[in-house]
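Multiple structures are listed underneath, in structure tokens.
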Structure I
């Protein structure tokens with residue numbers, strides 16, 4: 001169990017609730033999880049089986065999406 005799993009639980013309870021926003025984006029739980037799932041697949045394609053991944057992102061919504069995509073990848077590798 002990690003933060004991604006906790007996000008999934010909350011998304012089931014409140015799919016339309018806005019949970020994060022910046023000056024350009026607003027994301028509901030549902031939209032955020034869709035973006036994190038897509039991003040985790042894209043990252044996996046690029047990094048393959050690397051154990052360490054370094055990313056540099058500005059402090060905007062996509063940073064959180066990438067972070068939760070990495071949480072998802074971490075939990076799926078443990079399975």
Structure II
């Protein structure tokens with residue numbers, strides 16, 4: 001349970017749904033609620049599909065490219081540092 005909570009917090013901070021909610025509202029301004037809902041559901045399904053794809057094939061892809069988990073963590077941390 002502790003691992004699930006930790007993963008959720010990390011994923012929530014990276015995806016930042018609160019931060020992009022205003023962007024979605026601005027981009028869909030003037031569009032009916034029904035179309036907004038359809039777009040939100042479609043975007044959620046696409047994002048979930050991509051996340052699941054990398055959940056199940058991520059380790060294989062890293063090994064295929066010859067990238068270690070440690071190197072990936074360091075590069076990801078550096079990227080997050082530069083973005084923030």
Mean count of other Cβ atoms within 10 Å over residues 31-38 computed as 18.4: which structure among I, II?
I
Using distance in nm of label points 7 Å out along Cα→Cβ at positions 7 and 39 as the calculated read-out, with 0.6 as its value, let me know the right label among I, II.
I
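Quick check: 0.6 is what I get for distance in nm of label points 7 Å out along Cα→Cβ at positions 15 and 47, calculated from one of I, II. Which structure matches? Show your work: numbers first, answer last.
Values: I: 2.9; II: 0.6.
It must be structure II, since only it matches.
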Match the computed value -29500 of helix-only ellipticity at 222 nm (-39500 (n - 2.57) for each DSSP H run of 4 or more, over all residues; to 500) to one of the structures I, II, and report its label.
II
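If Cα extents along the principal axes in Å is calculated from each of I, II, which structure is the one that comes out at 34, 28, 16?
Numbers: I: 34, 28, 16; II: 47, 30, 27.
Working through the options, I get structure I.
Just so you know, all these numbers are worked out from the coordinates, no wet-lab data involved. From a predicted model like this one, the values you see are computed outputs, not experimental measurements. Cβ atoms are built from the backbone, for glycine too; each structure is taken alone.
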